[in-house]
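S.K.: As C-alpha cells, here come the structures.
Computed from the coordinates by the stated procedures, all read-outs in this text should not be read as laboratory data. Since the structure is predicted, the reported quantities are computational estimates derived from the model, not experimental observations. Cβ atoms are built from the backbone, for glycine too; each structure is taken alone.
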Structure P
Amino acid sequence: MRATMSTVDRDAGSLRAAFYATRPISRDNLVPEDPSLGLVAFSSPFDPEPSLAVEDGRVVELDGTPEADFDLIDEFVARHGIDVEVAPEAMALDTVAFARMLVDPAVPRAEVVRLAAGMTPAKIAKTLALLTSVEILQAIQKLRVRRTPSIQAHVTNRVDHPLLLAADAAAAVALGFRELETTVPVLRDAPSNALALLVGGQVAAAGALTQCSVEERTELELGLRGLTTYAETVSVYGTEQVFLDGDDTPWSKAFLASCYASRGLKMRFTSGSGAEALMGAAEGKSLLYLEARCIAVTRAAGSQGVQNGGIDGVNVTASVPGGMREVIAENLCVMLHDLESCSGNDTLMSSSDLRRVAHTLPLLLAGADFLFSGFGSIPAYDNAFGPSNLNAEDIDDYLVIQRDWGFEGALRARDDAELLALRRRAAEACRAVYEELELARFSDEDVDACVVAHGSLDVPELAPDLVPAIGERIMETGLTALDAVRALAARGYETEAERVLEMLRQRLLGDFLQTAAIFDEGMHVLSALTDPNDYAGPGTGYRMSAGRRAEVASVRQVWQRTDLLADQTAAAGCVRLAEVGPARSRVRPDEVVVGVSPAFAVEIWAALGGLTVAEVLRQVLAGIEEEGVASRIVRVGHSIDLGAIGWAAARLSGSGVSVGLQAKGTALIHRADLPPLANLELFSIAPRVTPELYRGLGRNAARFARGAAPEPLLLPESSEPLGPKYHARVVQLVALERRLVRPGDPVEVEAQWPA
C-alpha cells in the first residue's frame, strides 16, 4: 500500500529521507578534516614550508629541518634523493610556474622530471595541491613513464586450490592482464600458490609477470628460486615512527631492493596515503605530504617504481574532503620522480557503485603504467586481498566502459569456449607438474570443476593440510622454476616449458629491470627505455591501432544486425496481411480502424517486448470485439511515424477513432478531430506492453468509439533502464520500416492467421 499522510507519522521525517538512509552510500564513513589526526588531503597547517640548503654539495637543511634534527627519512632523502646539481634552480622556481609546466603540453616531460629531481617533498606536495582534478589528469597523460598502459590482476582463492589458481591465471592472461598477483591466507601455502600461478600464467600467452605477496623474506626466496618474476609488497612510510613500528628503515628497504635487482627480479615499493594515519603517527601532516616523502625514499633507494594510490589506506583517504583528488595526485607524484606508477584502484573504497567507478574512471582516461595494482580477476569472495575496487563481477562492465570511452584499458573480450579450453590446459598442466614433482595428485573431477568454476565455492574441497604440505615440500626440497620446466616438458607441455624457461632467461638479460618494464605477448620489453611516453599534446603519445580499436569494440553484448534478423526470421509468417484494395472511408459509425506501419508483418515479425506482431494485432482486435464494436485493418505506407499512422487511420474510421500500431510494438489511440501529433492514449515504451495491455487498448478504443470516456491504461511501474537495452535495436527496426515507406493512400488489409 502506498503511504499517505494519514498513514505516516507527521513527525517522523520524509519518506525520501528514509529512502536515502537505505542507500549504499549511507554505509560509507565520511569525516571532516582533522589535521591533528592526519585527516587532511592537502596542505595541513603542520606541513613544512619547502626549503633546501646545500653546502659543499651536501644537503644541510630539508623542508625547514636542519641537518642536526634530521629523522631517518630526512637523512636518507638528503643523502640519496635530491639532485644537488639541479636543486638551486628547481627550488627557486615559482610553485605556480612549475604547476603550469606540468600541464603544458609544450613543456617536455624530460624537463619537468629534471626539475622535480631537485625538489623536496614539501615543494612537490605544495605544487600538486594547486592542481584541479582535470589538471592532474592532463599532467598524468604527459608524465607517465611508459607510453603503453597495462594492467595487473589479483588471482587468488579462499582455499588456495592450485588447479583453480592455474585456470584463473590462464583466463586472466587471455583477457589481457600482464601482471598477476596472488597471496595466501596461510603462509605455508605461498610456495604452492607461486608455482601454480607461474605455470597457469604462461598458458594463454608468453610473458606475464607473476608474484606472491607474503612476508618479505619468503617473498624474496620465492623470487630467487624463480617461482615468482616480480615483487611489489615492499612497504615504505612517510614518518619515522611507522618505519620503526615495522622494524624497518629506508636503508633496509634499499638493501632489499638491491637483493631483487641483483638476481634479475623486477620489484617496486608500496606506499599509499592513509597508512600513517592508520598507525597513529601522521604527525599532523597532510596525506599528500607524507606520500611525497614515501616517494622520495623510493627514488632514493633506487627502486624502479611505486605501487600507491591509497592502496590499503584508501578508505582513510576517501573519507576526507578532496580525498580522491589526493589519490590521483600521489600517482602523479610517482611519475614526477620518473618512476613506474602502479596506480592503486585495488581496494574496495566504497559501498557505492557510483563512488568506486568515479574513483577508477579518471585514471583510466588519463592512462598509467599500470591502471590497477590489482583488478580482481576472480570473484570478490575469492579475493584474498579483500575485494578489489573492481572484481570478476565487473569485467563485462569494464570492457564496455573501455569501449564507450575509447581509452586503452588493456583488456579484451574472449569467447567462453576459448577461455574454457585455456582453463582446461592450465589446470591439466598444473596437475601434471604437481604429479611429476611428487607434490600431490588431483582427480579428473578436480580438473573438470576448476575448468568451469566461477570461484572456489564451485570446486570440491581439498584436505585442509594438503596445500600447506605442498608448500613445505617445495621449500624443503629446494624446488625451483627449472624443476617446473623439466616437469612440463616431461609431461608434454613443451610450449609452457619454453615460456617458463624464457622468463628465467630474461632475468639473465636484465632488460625488464628497466623502469616500468613489461613483456608484450611477443616477449618484447616495453619500458621507459623501449617505449617511452612521448605525449606532447593532441595527435601525440599512445594511440590505439585500428586493430586494437576493433578489438575494444568487440564485446559480448554487441547486438549484431544478424541477431536482429534471426529474431525476425524465427517469427516470420505468424500472420499474413493480404491487401484487398484501397482503404474505404467511414464504413460504419461503430467501428475502430487499426492502422499498421509499412513493415508490420512484412519484414518485422517480432515486437521489442518479445511478442509477435500477430499476438499484438490479435489482442487489439480481441479488445475491440469484446466491446461489441467492429474493426478494420489498414496499412499506412507513406509514414513510419506512429502519430501519422494513427491519424490517417482515424480519418478513415466511421467513429473517427483508430488504433495505430508500429511493428516494433508502440501503439496509440487516435481521433480524427485531434492534431496529427496528439492522441487519446499512448504506449510509447513497447518492451513494457503486455498482451493484456494491448487488449485493454483495443477495449478503450472501442469505448471511445461509442462516445464513452474510459479510464486510461497505465504501464506497470518499473525503474528498469530500457533505453540502453532497446534503443540500438530500435534504430535497426526503424531502418527496416523506412525502406518500405511508399507514397500513396492507405490500403485495406485482411488478417489471415496460420492454422
Structure Q
Amino acid sequence: MKTVYIGTKDQLAEAFIERMNKEGNDVYFLSTGDFPGRIAERWKYRFYKISPHGGSYRKTLQSIRPDWVVFAGTFFMDCVYQEEEDADVTLLTRTLQILSDKKEVRFLLLSSAEVYGNADGNADERRAVMPAGERGMRFVREEQLLEIYGRQYGLSWTVLRVSSLYADRAKEGAADFLSRGFAEVAAGKKGTVLPDDTWQPLHVSDLVDAVKRIMDADKQGIYNAAGSFEISGKRLYELIGQSLGISTEKIQWEETANRGRVDNGRLKRETEWTDFHRLEDQLADGRILYERKAAKSKRKRKAGIPAGVRRTLENIVVFAAFFAVHSISAPHSLFSQIEWLTIYVILISVFLGIRQSALAVILASGAYLFSQDLNILNMTNFYSYAGSVLKIMEFVFLGLVVSYVTDMLREEVRDTRRELAMRDEEYEELKAINDENVLIKNEYEERILDSKYGFPKLYRVVSRLMVEQPERIFMEIVHIVSEMVHTETVAVYRVKEGSPYLRLLNALNEESAQEGKSWNLSAYPKIRECVRAGELYQGDVWKGEPAIVLPILYQNNSVAVILIRTLPYTSQTLYYVNLLKTLSLLLREAVARALDHEELVREETCLQGTDVMKPGPFRDNLLLAKERAEKKLAEYCVVRITGQGSFEEACRKAADQLRATDCLGVDEDGCLYALLNNTGAQDVEHLQKRLAEHGMTAEVTAVFEDSEETEWKEF
C-alpha cells in the first residue's frame, strides 16, 4: 500500500513512517519545509520538499500514485494558534485540487477536537462543531473544504479529530501540548491550563495505531481519537514539577472553566482501537524526557596540522632517535648487536599503519646503506652484496607484513565494536518493544476485568448456554455467534447420522440458509468430511461455499452444524477463528450436558417404550417453537394425526415420516400430535401425502383445542 504523509518532521511523522515501514508499506513524506538532519536520512524517509504553488507538487503526487493520503500539516502538534497555520489551509486546498480527478485515492485528514469548543457533556461525532478559538476555526475550514471536494468530485475521505497530542520527548521551544507545560513550569509562569480543567492527552503511537486501523478497515466519515485516561490541569503541572524537581506552588492558575469530554466510542466499536499510554503514569515513572536547548558557545577554530603531515613528522622524529642510537652504539661490542633500525621499522608498522611503514622501510634502508658506506647504484651483483640486500629485504618484509596484519586486526576490532554497538542498539529497541508489549498486556488484563467486553460478556455467553434444552441452546447460539463475529448470516442445522442432508433449525434471516431448509452435503465433500470429523471449516467464497462451518460434537458424532454464510473483512482474522474454536468447545460441553439430561429424564418426558412426549414436555417444546417464531428464527406448525390400528404402530409409522427436527406428543386425552419445526402450514401437504400412504391423516390444528376420540384414548 502506497501512502503519502503530508506534514513536518516531528515525532508524529516519525512514529507513522516507522509503523508503516515495519508492516511493509511504502511511505512518501512530503513537506513544505526543509528536512532537519543528515542527507542520508532523507532517502530513508523518502522525503520530498514541495511547494503548493507551481506544477512540481502535482507531478510529485501523480508520479507516486498513492492509495492513501494522510494530511497533518506543518503545525498539527502545536497547541497555540499562529498566523502561519493558514498556510496549511492553502496546502490542503492545493492537494484536494490535484486529487479531484483521482477517485481511487482515499484521503484522511487529521483534525482537532478543538472544533467542539467548550461544549458540555460528551462530544461525539454527531455534535455540531462550535470552535472557541482561532485554531479550532482553522480545522473547521479544513473539514469544510474536504467535505465540499468530497461531494463535488466523489473523493473518499475520513476525518480524525484528535485530542491533545504528546510524545515521549518534550522539547524546549516546541509548541506541542506537553512541551509548553514543561517550559511554563520550568519558567514558573502562569499556567495556560486550568486547575480543574480535564484533558484527554493522546500518545502519538496510539494515534498512529488509530490511523492504521482506519486505513486497514477502509472506513469513511468522521471519528474522534481522544485519550481514554483523563488528567486535570493542576495534576499535570504537579507531575511536571516533580519530573523537573521544581515546586508548582507559585504558579498562578486561571479561573476554572468547563470543558466537555470527547467521546471516542465509535472508533473503538468500528475498528476495535484502544489507547494504552497513560500520561499520568508516564510522568510519575519518569518515562517522559525533557530536552533542553544546549547553550551555544562560539568555539575558536584552532589552526591544526593535518593528520597525514603530523604522522610523517612523528615518523621522522622516531627515525632520527633510533638512527642516533644505532650510530652511537656501532663501536660498542654488545649494543652493536641490537637491530635498532629493525625495531624502528616494526614499531612504525604497528602504530602508524602501512603508509608510514613504507616510509620507515625507505628511511631504514637508506640509513643502513649509509652506515655501511654503500651506494645502491654501485651494487652490481648479488653475491658481493648479499648481506646488504637481505637486510633491506628484511626491512621490506617486516614493514609491510606487520603493518598489513596490524591494519587487518584494527579493522576487525572496529567491525567488532560496530557490531557490538548495533547489538546494544538492537537490545535497547527490543527492550523498548518488550516494555510496550508488557504495558499493552497489563492494560488488556485490567480492561478485561473491568470492561463490558471482557469477563462479564463471557459470563453472559456461558450462562445463556447452560440450559437443559438442546433446542434452546441452538436458538441462543445464533444470536451469540452473530454478536461475536459481527455478521447477520448465521444459521444452525441439525445433523442426522448417516444422511448427507442437514435440516435447518434456526436462521437469522433468509440469507443465512445455504440451500433452503435442507442442505445436501453431497456436493461439498470437504465440508462433509469436516462435519464428520468435527473440525472447523473455512470455505472458499469464490466457489459459493459458506465462510465458516462449525460442527458440534456429541459422543464423537456431529449433532448440529453452525453455518456462517458471510463474514465482514474485519472478522476474517486469526483472533475470530480462535474465538469460534473456543466457542465450539463451550457448545460441546453445553449440548452434551443437555442431551445427557434429556436421556436421563426420558422416562419422565416420554411414554414408555416410545419417543412420544407426554403433554407437559410437549407443551414446553411448543412454547419454545413459539418463541423462535416470535424472534423470526424459524416458523412452526402443529398437526393432529389420526388413524386406525394400535397406538404404538401409529407412532412408529408417523416417526418414520418425520424429520430429525420434528417431535411427537400427546395431550391429556391421548390424541397424537406432531410439532413440525421450521415448517409452515403451507408445507404440510407433503407430510399429509406420506402419512396417507400408511392409512393415517394429518390436519393442521391449534394445539390441544380439538379432543376428538380415537382408538388410542386409553393413553
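S.K.: Out of P, Q, which one gives 29.0 for mean count of other Cβ atoms within 10 Å over residues 159-166 as computed from the coordinates?
M.R.: P
S.K.: Given a computed value of 62, 33, 24 for semi-axes √(5λ) of the Cα gyration tensor in Å, which structure among P, Q does it belong to?
M.R.: Working: P: 62, 33, 24; Q: 82, 40, 25.
Checking each candidate, the match is P.
S.K.: For which of P, Q does relative contact order in percent (Cα under 8 Å, 6 or more apart), calculated from the coordinates, equal 13?
M.R.: On the way: P: 13; Q: 7.
The structure behind it is P.
S.K.: Same structure, new question: Assign the value -15000, calculated as helix-only ellipticity at 222 nm (-39500 (n - 2.57) for each DSSP H run of 4 or more, over all residues; to 500), to the correct structure from P, Q. Could you put the intermediate results ahead of the total?
M.R.: Values: P: -12500; Q: -15000.
Working through the options, I get structure Q.
S.K.: Ok, one more. For distance in nm of label points 7 Å out along Cα→Cβ at positions 503 and 623, find whichever of P, Q sits highest and give me its label. Intermediate values should be presented prior to the final figure.
M.R.: On the way: P: 6.4; Q: 2.4.
Going through P, Q one by one, distance in nm of label points 7 Å out along Cα→Cβ at positions 503 and 623 peaks for structure P.
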